[in-house]
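See the structures that follow.
The numbers here are math on the coordinates, done by the rules we state, and not lab data. Nothing here was measured: the structure is a model prediction, and the numbers come from that model. Cβ atoms are built from the backbone, for glycine too; each structure is taken alone.
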Structure I
């Protein structure tokens, strides 16, 4: 056995009870259709689609026509009102949101309206600050009215903002709302609302606001406007922005979303707009090699960061400028904001972990609720996501200021956190969101009551109790197929993300020739495999403390994602490990 580099003193072995549970894939049905010539792809497709026609559609990477915008409830009325404003020269004011989906939606609609109006529209664009809270605000409405708007177009918000819509109507504004958030009550009176949530049988329920914005742009194109690609032509030049919003909002990459994301990635690779080119340069990524993972973990966080820490306007300007020098300056600002965001997130997580350590009874609850003074409002959602993942249960993280706790909730499969908050709405000042994510605010005196209400709700839900991570193995990979060509073949069923995850594969009895620590702090574990396909690295991020399990081991069973790794102009295959087990003991 060869050890390439001394491994630092490992932490004690983790409790076996906390180790991931490996769940074998269900057997493939006998006599089913052959979905692919390659047995691995056949197995993967069989567990993702139903039937040969669906498999062909799933693998077909050719560009798709835009989905029919008029199938969305309210879109006919929304497009007609915006078209009438464009034709008559009425001023359109645009109100968006501060996250990736909201910023890309505002940028997409700005490009479409500028093209359709010869640069005259929108007359003003308003993006809220985090401290103002989520949603269409009265002050935002008043500012747009003061700027001369007679039509208000609200995107990624508005469907629950009755007071703001009422104020807009008082000021003489017509209101058009594009929103994808769940409706728990009738939408605001006097507004045109385009939303899949208006009908239970409506299509496009998984589209984010950026997807809805693309539908509106296409609806305007169908009315003969030039929204960027010529009169009456589908605005394919805006697909990159729709794609980023969909991925950034963790939308399911199935159905219509899958086609929009795949085509949007193609558009970004071929013709990156100045802001995205500059943003990718700060991340050290070639635009021609952008994947959905790059969007999720490099582009979206950088677009989110300005709004998390202050003003989302910088991210919006980055996506709407055609000036490369301005784009470079804004991209650097987004990079600095993202670095600050990481530091602030670490602080919130350290504080939260200290609270849990000081009060272990909190971990006896199936819903974590933690609150701290003056935590950065734009960071608490990220902290809730991290805690929910770490402790396998819903998490609510709140920042306390002036006796009000405001923040975010993140959930787990089987627990609709927005429905639970709606049931406890008498405790809240405001709330709203999706099944797995929500925002909320309440008096600090009601924190205990909220925790109790959520605890009651989760016990009545279908959510499994917290436990070890569950690794759903999708297929077996033979050691001799531990190769680059197989990794590339797997990529043909992308783009990967929510609803279409990277396949989790198991390789059994894989020979290893050693292991080593890697990373600045030697915190990661690299297994050096030596199977029939040759030498391949298998990396467990943050796993250096498990190195003692490999002492004297010559074969391992591993579970992970087969990936390509580009380095110095060449590509190699590697495995991103989720877990491993010694196979020769």
Structure II
């Protein structure tokens, strides 16, 4: 890249595109063409701060990088005329805190790297995300791309595995098994044919780490896979990816083709005599195919269902041959480890959890997005420093870590370090990296019900504990949320959860009860309120709440009447206060959200009925 050129970075990953990045890009290209400006537009992947998309960064020669957030096509001409042509940053669009003084200079602007969102991150795996065009291999090469591959081709497989072992890298897919040990076992297996598989079947609700990495820096993952193939003696690899990720699939195809054209893939890689081919296999959205034996069955063309282990894939895997499986983030760590050395890599993190971890920070926080943090950082630092606290000045209630099979941790866990062992002790798991923050308006019983509904729908049905146990647990949770819970349900629910955890065939079933066990552990008072008092403390369970109008506050604007889909509101116009017919109201909450005068309130259903009896 020509460093003297003005550079404009526009995030063109799924998050940016969903927010309108294509229109912003078109507007930028139009400005350049109309004014004949010497500007290099870099269509990047995920820059990171998804809550501020569309993100557009401007770098003038000799000046610091300025980040603009929530950019619209209408903002582009202003940015170009003021910032690019006159050198005056557009204050109202800049992301981050600015001085009160209207006359700002570059030294006063917090560039992207120094924003609170970035301050406690350690971006070493996603350092190229937002910096390069993922569809241009030359951009990757300019950031030390494929140097690790060139290095390992001059090393022995044993030496490569030794570096991975020294790094103490643990699988980032959730299991946390030592990657070096896994590679060593597969490398020692006696077979002329071996396979390497990259598991990109990311299916956790609220998770987008693998997708964002593949959309933003696909070559880093491909390079890691090739190195792994060379280390274990495999000549063929597969990337198993969800078909719901079309942009990631497209960019992987482009990257694989470019790597083949440059000699990093295919026959006689870089003249070393090593042959390696990569294929993409698209999955059909089955969550259970994230389990490695189910994944292999899917690649083979069979129904994605797990099988008992042993034998493990390293011995009997794809088509009966020794197979190693790691996830996207694990492979992305490999080039870094090779270049800086395993022992250097291990200097980051905790005693048993080395390196960094990528998370999809979502939910009720002010700053959502893709983050990379050192192992050992606390939940509090992620939520309140990086995430900048709870949205709308609400109170923090819980964070769900590890996806549907993870756990819900509350206030007492805020200072829990993010590492494999600490999270397990707290009742959660690392998982692949989902981190969903919940506020005071979240019902933890309903959250457990939501995740159990997901698990029950995604269960392959092969083993009885998961197939029947998840269904029975869902039935109990649904009954409690509807106000029909019984005191003995808590005993039965915990017993079922522990049995499903102990007896299920695969990891999906064994961890499926974590949301229940963790919410029972930290939020049992909410279960008791639902069962004994027939109320939802968060006022979220529809069967246990009632919406009503405070007549004195009603301005008769009729907005509530217009949004009510069940025709449950009378009045609300011509000076007559609105009135909600409880027999028709379905507690959808549309009127509550729409009312600008705080005239509609939500109350416990039992309190509402008692008030009516008092009035009568």
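Numbers at a glance
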read-out: When distance in nm of label points 7 Å out along Cα→Cβ at positions 183 and 575 is computed for each of I, II, the largest belongs to; value: II
read-out: For distance in nm of label points 7 Å out along Cα→Cβ at positions 119 and 447 computed as 5.3, the structure of I, II it came from; value: I
read-out: Of the structures I, II, the one that 6.6 was derived from, the read-out being distance in nm of label points 7 Å out along Cα→Cβ at positions 39 and 167; value: I
read-out: Test item: Cα extents along the principal axes in Å calculated as 77, 56, 52, pick one of I, II; value: I
read-out: Structure responsible for 3.1, with distance in nm of label points 7 Å out along Cα→Cβ at positions 407 and 559 calculated and labels I, II on offer; value: I
